[in-house]
Structure I
Amino acid sequence: MLHLLFKALFAQARNRAEYLSVLTGRPVPDRVETWRDASLERIVAYIDAAKPVDQSVRALHGRVDTTLGRFGVPLSAGDRKTIARFHSVFIEAGLSLKFETRGRGPRAFYPTYRDLLLARDGNGRQWNYLASEGDFQFVRSLEGEDLIVPVVGDLSGPHAMAAIGALMAERGEHLSAFYVSNVENYLFRDGHFSLFAANLQRLPRDPRSVIVRSIFGGASSTSAVQSANELVANFSSGRYRSYRDLVGPMR
């Protein structure tokens, strides 16, 4: 349902400035078409300075609800309320929104949405899809062509990954990148990693297929990339008997 919200906002937004405005319930800048080449820093500064207007927010919720109805996805009244609630969180928090889990507020070291938007790698490059107008329009085109398809499932379960693998094989496609976050840790803990590895084997792969994971230690994290073929081969040979075997010593 969160992805349906994003899809609805992409359908309404012509560029990055308009997208972040409707996401956070801020007024769209005047002559928004002139913001196409604006830096992300300028767009973020505009959103931070603007304030949501109650009347405009109500109208925005109505437009989102109307757009959702055009997608052909059956939604109950409860589903629509949930999507509106998700949107309201972005509106209330703005770019200061932080990750949180049930029953536990955001930690002091959690980045804000603003931090994530403005983050740069070691070479000073911004990688998120709002970093440039070209990146935004590429993702917007994927949404417009229904090429971003959320699937809810268990990585070690019998259906979701198997169905994705079957569809990829039918289309003659190969895995490019599989982002698993730190889920492998839980799969090992619950004794289900072998089921995940078996599911991974069902996905059509080539030598360039990679697994991307997040490794957490203390108040920091790092990302690691591994060949999907290497992961499957090493697990089959018995090399990975624990999460520590997979990722190395935790920091």
Structure II
Amino acid sequence: MVLSDNISGQPLAIMDGAAITAQRTGAVGGLGVKWLTPEKINTAGILGAGVQGFSQARYLMFNRKIETLYLYDVNPGAIGQMTEKLKSEFPGTDYVTARTAEDLVEHSGLVIAATTSQTPLFQAKPEVVRGKTFISIGSYRPDMQEFPDSVIEAADAVFVDTLFAVEESGDIATPLKKRPGIREKIKEFSSLFEKNTYRENSTVFFKSVGMGLFDLTVASAIYNMALEKKIGQIIDF
């Protein structure tokens, strides 16, 4: 990623674009955790043990003191690697490998999905869904869906980081085709900063699809911090 001056166009810095995106996506999920979960929540689950799953777990732990974190992935080896990295940063948490995605959802007060699945990762009855927070990080195309329709149907409120998510993400577009009334529940996540409409014990769904502007904002912040702390190698363009 090349960061340039927005007036002159002069290149300012070269950064690892994948690393920027991972941190930005994790931070957006972390904001969802901060604003949409009770402060005393102590159980959570991560569906997907890849780069994004790890990033989501880190920002989750930055915002909440989780006693038990459930992990599930179709690749058990990935869970082991992710657990070892998390233990080194957050040793006070109990990490449990869930037998199935359904087990993870049943035991978690918060469920975060960071996968590329094209079909729902689990099926759950309304009574299992109610009172929990669900955050979808994957599903960035209409043909992808991480959560079953029952989650968004049971949700008291649905938040999106950008309104493009309504068309771009299958997690919203698919159930919306079947139940158009769901659109009335959809709100921009930024509205929470003006007036916190979250209520404890409610069922909440948050969908993040991201956009390039988010990466630009993070890159700019990192650049300014690097200048302040004199980090990085200066290159004469």
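Bear in mind these aren't lab numbers, they're just calculated from the coordinates by the rules spelled out. Owing to the predicted nature of the structure, the values given are computational and were not obtained by experimental measurement. Cβ atoms are built from the backbone, for glycine too; each structure is taken alone.
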> FRET efficiency 1/(1 + (r/R0)^6) of positions 128 and 192 (r between Cβ atoms, R0 = 30 Å, to 0.05) computed as 0.45: which structure among I, II?
Replying inline: I
>> Looking just at distance in nm of label points 7 Å out along Cα→Cβ at positions 152 and 216, which of the labels I, II belongs to the structure with the highest value?
In response: II
> Computing FRET efficiency 1/(1 + (r/R0)^6) of positions 136 and 168 (r between Cβ atoms, R0 = 30 Å, to 0.05) gives 0.65 for which of I, II?
Replying inline: I
>> When relative contact order in percent (Cα under 8 Å, 6 or more apart) is compared over structures I, II, which one is greatest?
In response: II
> For structures I, II, which has the highest computed value of distance in nm of label points 7 Å out along Cα→Cβ at positions 48 and 72?
Replying inline: I
>> With FRET efficiency 1/(1 + (r/R0)^6) of positions 8 and 120 (r between Cβ atoms, R0 = 25 Å, to 0.05) as the yardstick, tell me which of I, II scores highest.
In response: I
> If percent of Cα pairs over 15 Å apart, for residues 96-143 alone comes out at 46 when worked out from the coordinates, which of I, II was used?
Replying inline: II
> Hey, FRET efficiency 1/(1 + (r/R0)^6) of positions 16 and 176 (r between Cβ atoms, R0 = 41 Å, to 0.05) derived from one of I, II reads 0.95; which structure?
Replying inline: I
> Which structure, out of I, II, was helix-only ellipticity at 222 nm (-39500 (n - 2.57) for each DSSP H run of 4 or more, over all residues; to 500) calculated from, if the result is -12000?
Replying inline: II
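Here mean count of other Cβ atoms within 10 Å over residues 24-31 was calculated and came to 16.6; which of the structures I, II was it taken from?
On the way: I: 16.6; II: 21.9.
The read-out was computed on structure I.
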